[in-house]
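Read through the structures below before going on.
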Structure P
Amino acid sequence: MENLGSLAILLAFAVALYATLASVIGRIKNKPFLIVSGERAVYSVWVLMALASGILVYALMTGDFRFAYVAEHSNKAMPTLYKFAAWWGGQEGSLLFWSFLLSTYASVVVFTNRRRHRDMMPWVVGVLTTIQAFFLILNNFVANPFQMLAQERLIVAVPDGNGLSPLLQYPAMAIHPPMLYLGYVGFAVPFAFAIGSLITRQAGDAWIHTTRRWTLVTWLFQSTGVMLGAAWAYHVLGWGGYWGWDPVENASLLPWLSGTAFLHSVMMQEKKGMMKVWNIVLVSTTFFLCILGTFLTRSGVVQSVHAFARSEIGKFFVTFLAVGIAATIYLILDRLDYLKSESQLESVISRESSFLFNNLILLASCFAVLWGTLFPVISEAVTGDKISLDSDWYNRLMVPIGLFLLLLTGVGPLFAWRKTSVESLRRNFQWPGIASLLLVAGLIIAGMRNFYALISFGFCLFVALTVAMEFYKGGRSVGAKNNMNLLHAMVELTHRNTRRYGGYLVHMGIVLMFIGFTGHAFNQNEVKELNVGDTMRVGAYDLKMIDLAQGDNANYASHTATMQVFKNGEELGILKPEKRLYKASRQSTSEVGIRQRPNEDLYLNFGGMSDDNKRAVIQAYVFPLVSWIWIGGLVLIGGTFVCLVPSKVKMQYARTEVVGITKKHATVEKSS
């Protein structure tokens, strides 16, 4: 079986190379049969990658400890879910998963475009299979998942494996990495179409229309992956945070920022024929940031709780990035004549300018995060000392940038195209502006003095009201014309223009998340060593330890503290924070106890036993408003789904066209 797996990825590499050569030569020499064979080779790569992946997953599920990868990342005591998740839990398996997803994406692209974009498709296939070949080089020659354990040239098996990292044995980790990978890999598709349009010198926007929905789906996966990662950090790591500006966390955020800029910039090209160079640059930047994120995670070049051990794989990624970026820059510069804007910016106070400012701020934030992430590598190369930038550095820089972006989410969509009149500004922003100022004044009177918190709450209300007013005004108009109640009318309004109003829902999700982020300014914490019967206080909560128990099973040993929670003398319930020590890896993890409410979370972490091993170390936190981060994330994801639903008006228009054609044909048939 192991030989079949190795043969499958080796054949996949050879077939991917053939697909690249057949597509490119077929296009240059005008040989249709070569182009078709190149596309069929893409399907063959998928079959081979599915076979290889199936063999590895089968080995993990059955505990075939002859495989070095299985012995390192699985064991008998692990639940079935985590045995399957071990597929992407290590270096070799995650790269195989990357290649499998890319082959799947490439196959879908070839199938859905088998009758469209015939001039561009050979180049699209060539780009995708070149990327595929690169990752298959890693699968075959650098990080082969089918390496066997051997002793004196004989294959051997260990009695049991080391098991998946305990930090990854959490339900969300079964879907968090796949979601991120679906985002990382998916951005290769719009990049391939962008390169195809450059090579074929297409002056039109065919690649934009083809990839807009694809990019939105990929962005949805990336957003979901980032949110799941934040939730995992909050519930598993035990420090109470959801974002620590860790290099690998940053690596997932970077393509999300540039991808968000691209999704906004696309509308400018569709509506006004502007920002064509921007769009090519943004989609290319997003793809290469995905490759950079993969490099940072796997090379060990930066220190991270998420990163794999340091390896030689980094030089392959650096070479790929250098060649890919150089080739892309050359193509953009050589095709500038085909990327000229069809119109010019007429006013600073317009929707066009708001999109431009939005792009600039998103790219500025992207550059700031990238600089902070790579600074340890740069400082080590220049001075010999690896200097890391802490979370305070990121917060000082990113909080003002984030607040400005928050304001733009409310202001931008309400500007008119070309130029916005003073009367329009007054009509759209007067009442939200007054309400926001009153809120800030009220918070100051109530005693709040944190400057950024005041600004954030004011901006959140401003944006929420502007979005609500758009739904209200549109819904009232639709309701009056169609005799509907307001709620039904707003649903109808959204269905008529899902892209616009789904975007408003995404903006509302961002607002709710910012409310949660702002609550961080008011966090409280306390640490204390407790015996059974001892008490401690954090914020308005009194905590009493009523039991301290030990547990043991085949996978881990544990200590569990049972904490009784009181507030203002009223008992609120029981929380049971737990500390686990996994036997196979000798690593410990925390199972935190959380009392979640919309206004605040009470968060208890079992920090371990005291030095004399008699008392439990309890870390208690109060996190105001943090639940709104997860609520906002769900609204953002829901709004993105709405954007993906075809608008009712467009569907009716399409049906009208079909009916018209049918009637015309019927008339011709009768006359004949």
Structure Q
Amino acid sequence: MKRALALSLALVFTGTAHAAESLRYVALVDNGKEAGHQVVTTGDNGITRVDYVFKDNGRGPELKEEFKLAPDGTFTSYHVTGSTTFGAPVDESFGRDGNKAWWKSTSDKGEQTVDGTALYSPLGGTPAGFSVAFGALAKRPDGKLPLIPSGTLSTRKVAEAEVSNGKEKRKVQLLALTGIGLVPTFAWATEGESPRLFAFIYPGFVQLIEDGWQSNANALETRQKQAETETLVAFQKRLAHPLQGATLIRNARVFDSEKAVLGPASDVLVRDGRIVSVSATGNGKVEADHVVDAGGRVLLPGLFDMHAHVGRWDGGLNIATGVTTVRDMGNDNATLQQIIAEEKAGTLLATRIVPAGFIEGESPMSARNGFVIKNLDEAKKAIDWYAEHGYPQIKIYNSFPKAILRDTTAYAHSKGLRVSGHIPAFLRAQEAVEQGYDEIQHINQVMLNFLVDDKTDTRTLVRFYLPAEKVADLDFDSKPVQDFIAMLAKKQTVIDPTLSTFEYWRQRPGQMTESYGPVAEHMPPDIQRGLRVAEMKIPDDATAERYNKSFLKMVEFVGRMYKAGVPIVAGTDAIPGFTVQSELEWYVRAGMTPSQALQVATWNGAKYSKTLEDRGSIVSGKRADLVLVDGDPTKDISDIRKVALVLKGDTAYYPSEIFEAMGIKPFATPVEVAAAK
């Protein structure tokens, strides 16, 4: 999912070129494989047209833009049409006449009085829009560009490089833009009085670069990572509070994740990143260098997100929401190894990472992460690499050859690795489990078991639209469904539902989903606006009602599996942190108690990521990955958002500090670590 979103959501401006000029960009994945293009043409009449297509993993946006610029480089008129990554229609317009500005999209509309320069920020634009932003910013003596409907964009130069195309050479600069989104956005621009986009690189996932200059992409990505590192290191130094010696957390109600019960008031002593003891509050004198007065608040083990695709900027949202361990479910291997090394070195604000080795089969619709294989020998070599690098499991994807699935799972098991994944095309979930799957990712992959045959190609968007259309009519009490649930329970096949991810099935344009509703008002205005953009094509009320029913029945199905004894883990595959919290709310809606949902996000996470020996519960000897909550999530699961303090080993973090640094209104007053008297 991440590659497609990287290009469609990285920056929602649209691009331009100089008069009477046509400029082509190519989108590269998997070491140079072309996955899309962007052609920007400006006519003599001053109208710029952009044709943008990006397809990876069987999906991606298709957009056509047309706009005209004022002398200050901002839009006087703008229009974009097309479709989003998951097929929802895009139709957005903007116009300005003097001080009057108006806009209309599929999810919002508005009017505004504007004095002076201001740039409209489209919801559905293409990444080529860096050019408009760069050009308008270059005309601003203060380096700040007001935005419509709200916000201010600014930029700073963080690196430069020389690139070549045959004998032609050019200098380009890496710019960091702030004012849109929660973290800086990096893009390469040409130099001079009228800079424009040269390349946009999302490290490890995609490289969008001017056609003809592709040979420079890898070097630019390496340089960009170096420049981003400087910003990331400063971010970590600013927000991390190292704890030297011993720290006593006094008067905390400790959640017993193994039994899913909340215990009495306790004192928890930690030293050098490990839990030393858990004892009744006030039971004897304890020597400590630091003290945390929990005041009767609930202390949880650090939460697990069991389904993410880790980026270097994800740590802030995860840590601030109490997530201290993330299982990465598919990534560029070199990028992930770098992130793991940076986390272990303490230079990156990041969770602990449990990697799952991604293995995909070769096809026109392949996802280009990890290893893309053609036969069993190549699959075994991929498994060998993952085993040698300490991966506890592999993840199999949509295009994996079904003919070699059984032998592949057997080989992975012989190496001590668990096997999970999507269900390969032309197979059913029951067959994948019978052939060795230990776990299935995503509730739609589970439900497809009842909806597909050996001719259904689930490498396309059909894997989303088919269950959205058909699950509403499934009889969960029927023998095939009951037999399948019983098989999952007997084999203890783990299910990673990612319910929050699929709530977009029922989101109409302009609506806010339940998953994001509780946090939306805490977000910057541009993020709030973006959360109301629909992703699915829902043409009418009847379809909306059916998709809504299908989603809610999937929630019910998770509850039925859990009640039958099928292991559940809490994963997201969406915005970090916040969707772990909403995922737990959906589990409670499915029939779990709040304590059972918390157990899923702690004990189960550790158990099925093979890390239970050193995390997942609050007992002596385990890592001091701890979350102090200003409320009682064992009674009201929504209190999980009121995180007041997070310990990750020997480092304390105040969520309020992290949120404020990202432009988010905090959810709880911090409980700070104090020096012992």
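Just so it is clear, none of the values below were taken in a lab; they were calculated from the coordinates. As the structure is a computational prediction, the values presented were derived from the model and not from experiment. Cβ atoms are built from the backbone, for glycine too; each structure is taken alone.
When Cα extents along the principal axes in Å is calculated, the result is 95, 78, 62; to which of the structures P, Q does this value belong? Value 95, 78, 62 for Cα extents along the principal axes in Å corresponds to P out of P, Q.
Using relative contact order in percent (Cα under 8 Å, 6 or more apart) as the calculated read-out, with 13 as its value, let me know the right label among P, Q. Of the options listed, only Q reproduces it. Suppose you compute FRET efficiency 1/(1 + (r/R0)^6) of positions 164 and 604 (r between Cβ atoms, R0 = 35 Å, to 0.05) for every structure in P, Q: which one lands on 0.85? Computed on structure P. Using Cα Rg over 2.2 N^0.38 Å, for residues 52-179 alone as the calculated read-out, with 1.25 as its value, let me know the right label among P, Q. Checking each candidate, the match is P.
Figure out for me which of the structures P, Q the number -7500 belongs to, where helix-only ellipticity at 222 nm (-39500 (n - 2.57) for each DSSP H run of 4 or more, over all residues; to 500) was derived from the coordinates. It was calculated from structure Q.
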